[in-house]
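The structures considered in this document are given below.
We did not get these values from a lab; they are worked out from the coordinates using the rules stated. These figures come from a predicted structure and were not determined experimentally. Cβ atoms are built from the backbone, for glycine too; each structure is taken alone.
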Structure 1
Amino acid sequence: MKYVVVLGDGMADEPLEELGWRTPLSYAKTPYLDEISKKSQLGMVKTVPEGMAPGSDTANLSVLGYDPKIYYSGRSPLEALSIGVDMKSTDVALRCNIVTLSDDDVPFEEKTILDHSSDEISTQDCSVLLDAVKKELERGPWHFYLGTSYRHCLIWENGRVVELTPPHDILGRQIGEYLPKEPALYEMMKKSYEILKDHPLNVKRRQEGLKPANCCWFWGAGTKPSLTSFYEKFGKKGMMISAVDLLKGIAVGAGMDVARVEGANGGLHTNYEGKMQAAFDALTKDGYDFCYIHVEAPDEMGHQGSVEKKLKAIEYLDTRIIGPLYRKLTEAGVDFRMLVMPDHPTPIAKRTHTSAEVPWLLYDSTRPEKREWNYNEAEAILSGNYVSCGYELMNSFLQKEQSVR
């Protein structure tokens with residue numbers, strides 16, 4: 001038996017008036033999910049434990065079978081693992097987003113955060129900007145590391161885990177009350193704006209109609225993580241397929257291998273076909289038992305508040321990954337289980353994550369169901385299948401003889 005998870009980050013949502021009070025998952029054209037759902041179990045699962053922030057860090061740990069209350073030590077340390085940072089036990093890692101603040105002529109504290117991703121800036125452009133920041137600010141206990149797109153890492157030697165606000169939680173707001181209370185972090189963020197606001201690359205971006213990437217925003221502080229090996233925990237050789245350093249870092253920490261897919265960028269126009277093919281090859285040619293395909297696009301489009309683009313992200317997931325992989329595994333005569341789900345909702349109306357339950361679909365090629373339902377939030381609720389502890393779903397998924405009911 002082979003096992004594959006297709007994770008649409010932030011795919012779950014709330015009913016929207018412009019969609020006739022349906023959710024994007026219900027409204028999107030998803031012919032393959034419509035077909036597969038008729039042969040699958042549906043249900044709802046609580047991926048974010050009570051009292052924890054609804055981030056992709058806690059939620060994906062949960063989906064992968066790790067209780068976040070035991071294993072979570074902060075978001076950025078997981079990303080640092082992916083980047084290859086050799087963290088010491090006394091280090092604190094922080095996410096360093098390159099964000100867009102308003103260009104208006106007001107004090108720094110009165111500026112508004114416009115975009116947490118600077119128009120999904122490329123890694124190549126960000127490397128230029130981060131180099132400029134490092135030249136001025138990397139000294140003493142502070143060390144910057146390049147990640148992917150707008151997502152980068154700051155290591156604070158002998159640092160402290162301090163409370164910081166995720167930039168995607170405050171889009172459209174003045175930043176003053178959300179700036180770090182730690183003076184050194186506050187000053188570095190303020191200085192980064194002065195370094196980047198008139199950088200030649202940002203001048204060019206404005207001329208091209210793109211948002212300037214004009215400030216470093218620090219958040220997600222944490223210490224070096226320690227995860228139990230996925231193989232030791234579940235007895236499965238696993239492969240992670242993602243463009244996002246967070247997911248790659250979780251995989252590294254769990255002893256899973258990470259696929260390198262050219263053109264996978266975490267955006268709407270990522271290499272869906274390359275991810276699908278990497279999973280198929282891993283399961284049928286390379287001896288892997290388990291693949292986790294993570295697609296960031298629905299989450300990014302939810303943060304952008306774009307109904308049209310979130311629908312497109314869901315449709316791409318259906319027609320360019322789920323459908324082709326289902327068809328290829330079936331034609332190859334492989335016995336497989338496929339779990340399709342989000343990690344958390346990213347409602348378009350809120351433009352940030354919530355802790356609400358999310359819908360799951362579980363298809364077993366050896367035990368096809370006979371149902372009339374489609375995969376969406378409303379019908380998953382009506383199924384009556386509910387998993388209250390998200391980390392328990394993986395154990396059930398990987399053990400054929402057990403039901404997730």
Structure 2
Amino acid sequence: MKAPTRRGRYVPLPERLGPGRPEPESYGYVILGAGCAGLSLCHYLLERGVESPILILDRKETFADDRTWCFWDVEETPFSGRAVRRWNSWSVRAEGREVVHTSRRYPYLCLTGADFYEDALAKISSHDNVTVRLGEDVRSCKELDDGVLVVTSAGSYLARSVFDGRGLPPDSAALADARRGGTWISQQFLGWRLRAGRPVFDPGTCTLMDFAVDQGRGLRFAYVLPFDEHEALVENVYLTESGAPPGTHRAELSGYLHDRYGLSAEDYEVHGEEWGDIPMTAHRFPRRIGARTHVIGTLGGETRPSTGYTFLRVQRYCRALAASLTGSGADPGRVHPWRYGPLDRVFLRLLRERPEDCPGIYARMFAGTPPDPLVRFLTEGSSYLDDARLIGALPKIPFLRLAAGEAIDRARESL
């Protein structure tokens with residue numbers, strides 16, 4: 001196996017988005033973070049006809065192909081057309097069996113970071129009121145009577161409103177609060193984009209969770225996105241409080257490729273590596289941290305607590321927020337149905353308190369729920385009948401006990 005290289009390609013910043021034009025005295029909107037949430041919000045604001053100056057700030061120097069977003073195609077987004085691959089079938093492997101679901105209605109999409117950045121920047125650059133400044137680290141944001149003063153490593157900017165989409169760093173105070181209160185777990189993963197010397201992958205089916213791996217360090221599964229018979233993104237995933245160091249992830253990936261596909265280290269080349277640590281928590285992150293300062297993305301609670309899926313939730317919230325800001329939409333805080341909250345908290349308790357039961361329960365949930373209702377539940381678009389089908393497939397006594405524990409904890413918190 002060759003040493004991992006940086007995956008994919010760099011995406012250049014369109015020249016017309018660069019800081020070459022005269023700077024206004026103040027900006028209508030300043031967006032902190034040029035990631036999924038920041039670029040998406042900017043797009044939706046422009047789509048709503050915003051003409052006031054918009055400034056996007058990010059500490060990174062360039063747009064790299066540094067991540068992958070996957071989601072079911074349950075609704076149209078401005079970026080779905082750039083998906084690099086679509087699968088109509090997906091599987092879960094646990095306890096000696098494999099459950100395969102197929103849906104012609106809801107394919108599973110894979111969108112690379114490079115394709116998203118390229119598409120979002122192209123859409124934004126068609127307008128002349130947006131400036132993107134890279135390589136600037138935000139030092140502080142101070143609310144004033146007439147706006148927000150944003151101070152960075154390169155200067156200061158005045159904005160009418162600020163939107164913070166910089167994510168959750170490991171030392172974040174918000175993440176510390178989430179860990180102290182409520183149910184919390186980490187979805188930590190390391191993935192390889194690799195090419196095998198012989199055909200071993202089934203490009204017709206992606207593997208969402210393969211629990212046929214050692215569980216000695218905690219709840220763990222493999223995730224496989226096959227792009228063709230030779231090429232795939234293969235990830236080693238932990239659902240624990242502490243995860244594992246990168247070296248352990250790499251060793252376990254090598255072992256999985258050998259055990260599952262018969263690939264030795266000499267049989268494949270790793271073209272890139274992807275690392276992530278997604279907080280899965282029932283903690284309610286504040287949507288606003290000031291009269292003029294909003295929070296978006298993971299920092300604003302846009303990660304689904306029980307699954308870690310983020311992309312569609314970011315799209316829904318940013319679209320609703322843009323509509324609200326331009327006077328053409330209702331409160332964006334209601335974009336995620338409240339009824340999923342209790343179910344998410346119970347699933348998080350399951351992951352924390354009974355990890356040894358999770359592989360079998362996931363297999364049972366997939367086997368006992370038709371694919372379309374299951375997808376609608378996982379993407380927060382299910383009907384009550386869909387929910388009843390999923391709940392009916394789950395073991396009753398363990399979940400009733402978990403639900404009772406959650407109800408007791410919630411009652412204590414309200415005292």
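When FRET efficiency 1/(1 + (r/R0)^6) of positions 311 and 367 (r between Cβ atoms, R0 = 35 Å, to 0.05) is calculated, the result is 0.85; to which of the structures 1, 2 does this value belong? Of the options listed, only 2 reproduces it. When distance in nm of label points 7 Å out along Cα→Cβ at positions 63 and 327 is calculated, the result is 3.2; to which of the structures 1, 2 does this value belong? Derived from 2, not from the others. To which of 1, 2 does the computed value 16.1 (mean count of other Cβ atoms within 10 Å over residues 183-190) belong? Going through each structure in turn, the value belongs to 1. Could you tell me which structure in 1, 2 was used to calculate relative contact order in percent (Cα under 8 Å, 6 or more apart) as 32? It was calculated from structure 1. Determine which structure produced the value 0.35 for FRET efficiency 1/(1 + (r/R0)^6) of positions 39 and 247 (r between Cβ atoms, R0 = 25 Å, to 0.05), calculated from the coordinates; the candidates are 1, 2. Clearly, the read-out refers to 1. When distance in nm of label points 7 Å out along Cα→Cβ at positions 47 and 119 is calculated, the result is 3.0; to which of the structures 1, 2 does this value belong? Of the options listed, only 1 reproduces it. When P(r) over Cα pairs in 20 Å bins from 0, in percent is calculated, the result is 28, 57, 14, 0; to which of the structures 1, 2 does this value belong? Considering all the candidates, the number was obtained from 1.
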